[in-house]
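As structure tokens, here come the structures.
All of the numbers you see were taken from the coordinates with simple rules; none came from a lab. Please read these numbers as outputs of a predicted model, since none were measured by experiment. Cβ atoms are built from the backbone, for glycine too; each structure is taken alone.
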Structure P
Amino acid sequence: MQTHAFRMTLNPGMQDEYKRRHDAIWPELADTLHAAGIADYWIFLDEETHHLFAVLKAADDHSMDELPLQAIVRKWWLHMADIMATQPDSAPQQVALKPMFHLA
């Protein structure tokens, strides 16, 4: 398994809406993420900066690079685009985070 971490930015005042939408994640989207090899996916909010920090486990043979091609993923991006920083194609702006410490 691989660990991936990245940062996104939530628009101010949107934390309740972000949580509401994720609490009701579409089953088809969850199935697509699992099928791509993703497991144990967490997203944390820094309320002071509005940064979202995501950490997930991915199978060594994951297909995460293919997720942007999936219609359900693109539909989710559009669904979330009004409450967070996005790319022109509505994908969330993501900054990869560099591992600095791990305690197993």
Structure Q
Amino acid sequence: MAAITIEELAEIVARRASADDPQSYTASLARKGVQHCAKKLGEEAVETALAAVGGDRAHLVAESADLIYHLLVLLQVSGVGLDEVSAELGRRTGQTGLQEKASRPRS
């Protein structure tokens, strides 16, 4: 199978999330809402971190794919476009990471 870009995957997620297909995992996640999708993203983040610590490259690759997919689903159900995230990343590249972090409002 050919590689896929994150933009292409975001388009697939958007299309499937709005589909009325009972066989679509993406549609079933979207129907469960932001809270459920956020929980799934958190689970995948932990699994990805554990795979990295475990040193199993293939497992890290697989978990990273799950993490990116679930992030895109969460963004979709939250109404946040990948282009918005890309623009924010672009804004941040104009300064060092420490400068960017220092400029964030404290909460």
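For this structure, a couple of remarks:
- Given -25500 for helix-only ellipticity at 222 nm (-39500 (n - 2.57) for each DSSP H run of 4 or more, over all residues; to 500), calculated: source structure among P, Q: Q
- Each of the structures P, Q was assessed by relative contact order in percent (Cα under 8 Å, 6 or more apart); the largest value belongs to P.
- Computed over structures P, Q, volume of the Cα convex hull per residue in Å³ reaches its largest value in Q.
- FRET efficiency 1/(1 + (r/R0)^6) of positions 27 and 91 (r between Cβ atoms, R0 = 30 Å, to 0.05) - highest-scoring structure of P, Q: P
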